[in-house]
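The structures considered in this document are given below.
Bear in mind these aren't lab numbers, they're just calculated from the coordinates by the rules spelled out. Quantities reported herein were computed from a predicted structural model and do not represent experimental measurements. Cβ atoms are built from the backbone, for glycine too; each structure is taken alone.
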Structure P
Amino acid sequence: MAELAQLVDPRHTAVLTMELQRGVSGDLATLPALAEQLRATGVIDRAADVCRAARSAGARVVHCTAVTRPDRAGRLDNCRILAATAKGADAIEIGTSGAEVMPELEPSPSDVEMPRLHGLTPFTGTSLDRVLRNMGVDTVVAVGNSINVGVMGLVLSAVDLGYQVVVVSDAVAGVPADYTRAVLDNTMALLATVVTTEELLAAWSRPA
């Protein structure tokens with residue numbers, strides 16, 4: 001536990017929430033079945049717990065969101081998943097309720113929002129890397145949706161960029177559920193430190 005506490009020392013750690021916004025994972029989601037799974041499995045509650053604990057400990061919370069412009073400028077549906085979600089892009093237009101961070105996460109003025117207009121991962125096409133480095137962050141904690149693509153891409157990019165990565169196993173989700181467990185055991189365990197919400201919060205409750 002002491003080793004984990006050092007790894008997630010709040011002075012150099014940020015929690016990255018992946019697409020935990022109303023139009024993707026919340027009450028306005030265009031894929032309501034996935035949003036319901038996130039809620040039913042407790043992922044939203046635990047992600048909220050992680051965010052609250054991070055703020056209390058002094059770690060930064062960064063919300064990585066997907067947005068579109070009304071004219072769709074900058075978006076290209078160049079893969080099956082982007083093409084499949086194109087019809088629902090209205091739900092996450094800039095300035096609409098769907099683009100907002102889920103209220104369950106209790107977004108704070110101290111949080112940073114990092115929207116992207118195109119792509120599937122938060123480091124590509126945004127200034128996320130530069131902003132984290134400017135804040136002195138070298139460890140990122142991943143929560144959110146989904147382990148299939150978004151969280152996977154977040155973790156791979158973060159490792160490539162030189163960050164230490166922590167994945168909160170019960171605060172991420174994917175479909176089907178058994179695939180989530182397989183990815184955590186066979187891929188994430190090779191790339192990141194995989195912990196539960198309880199273990200992370202315990203680490204933040206003790207000195208690094």
Structure Q
Amino acid sequence: MRHTVSELAQRLNRLHAPSEKFPSLLLMTDAKRLPDPRALIPLLPSGSAVIIRHFNDPQKEQIIRKIILLCRKHHVKIFVSDSLSLALKYKLDGIHYSEKKVRLMASCGRAKRPYKKMIFTCACHSESARIAASKAKMDAILLSPAFPTQSHPGAKSLGIWQIASLSRHSSLQTYGLGGINQKTAHRLSSTQLCGFAGISGLI
């Protein structure tokens with residue numbers, strides 16, 4: 001029987017995540033493809049997370065207000081992109097940083113963690129980005145694009161071998177992002193990822 005993306009993610013998470021604080025699935029909002037994640041939140045496994053990554057803080061705050069009670073009800077974590085102020089205001093579970101911001105942090109210090117349980121994740125597209133994320137004291141990296149995606153169909157993807165290598169050599173928790181579906185998730189099932197991230201294909 002072929003396993004679902006969720007089942008594969010949970011298996012990888014049990015094998016490679018050091019604690020239950022790291023979700024197995026990260027559902028990412030998108031201004032065009034998934035502006036409102038409310039319909040999908042009840043379908044996520046308990047302990048999953050939603051990353052709110054709309055382009056400005058007012059948009060992000062609108063989505064947070066819409067989903068925060070629903071997420072708490074279904075034991076789904078909420079991360080917000082690049083906004084410490086919103087994370088603190090709503091006592092969110094984590095912050096997701098862009099690769100550009102993480103490189104800046106790595107060059108001048110490290111990310112400030114307001115409370116111990118807050119999780120820091122970031123985008124990562126290369127080995128140099130992985131090193132920067134480690135210097136900036138991130139908790140997890142989202143390796144992308146793992147495979148060709150709908151949003152960037154012509155962009156060069158990392159592929160299974162680079163994903164495997166980057167996850168194997170990373171001191172941080174690693175997720176595969178981009179083009180994740182049942183078929184591609186199976187191809188990543190023997191890597192050291194701790195889960196998958198995506199806009200569609202996870203459920």
- Note on the structure: The value 36, 34, 26 for Cα extents along the principal axes in Å, for residues 4-107 alone, derived from one of P, Q, belongs to structure Q
- Task: Using relative contact order in percent (Cα under 8 Å, 6 or more apart) as the calculated read-out, with 23 as its value, let me know the right label among P, Q.
- Result: Q
- Query: Given that mean count of other Cβ atoms within 10 Å over residues 60-67, derived from a single structure, equals 17.2, which label among P, Q identifies that structure?
  - Reply: Q
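Given 0.95 as the derived value for FRET efficiency 1/(1 + (r/R0)^6) of positions 52 and 124 (r between Cβ atoms, R0 = 30 Å, to 0.05), which of the supplied structures P, Q does it correspond to?
Details: P: 0.55; Q: 0.95.
Of the structures listed, the value fits Q.
If mean count of other Cβ atoms within 10 Å over residues 12-19 is computed to be 14.8, which of P, Q is the source?
On the way: P: 26.0; Q: 14.8.
Of the options listed, only Q reproduces it.
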- At a computed 3.1 (distance in nm of label points 7 Å out along Cα→Cβ at positions 36 and 156), which of P, Q: P
- Query: Upon calculation of log10 I(q)/I(0) by the Debye sum over Cα atoms at q = 0.30 Å⁻¹, for residues 28-67 alone from the atomic coordinates, which of the structures P, Q produces -0.98?
  - Reply: P
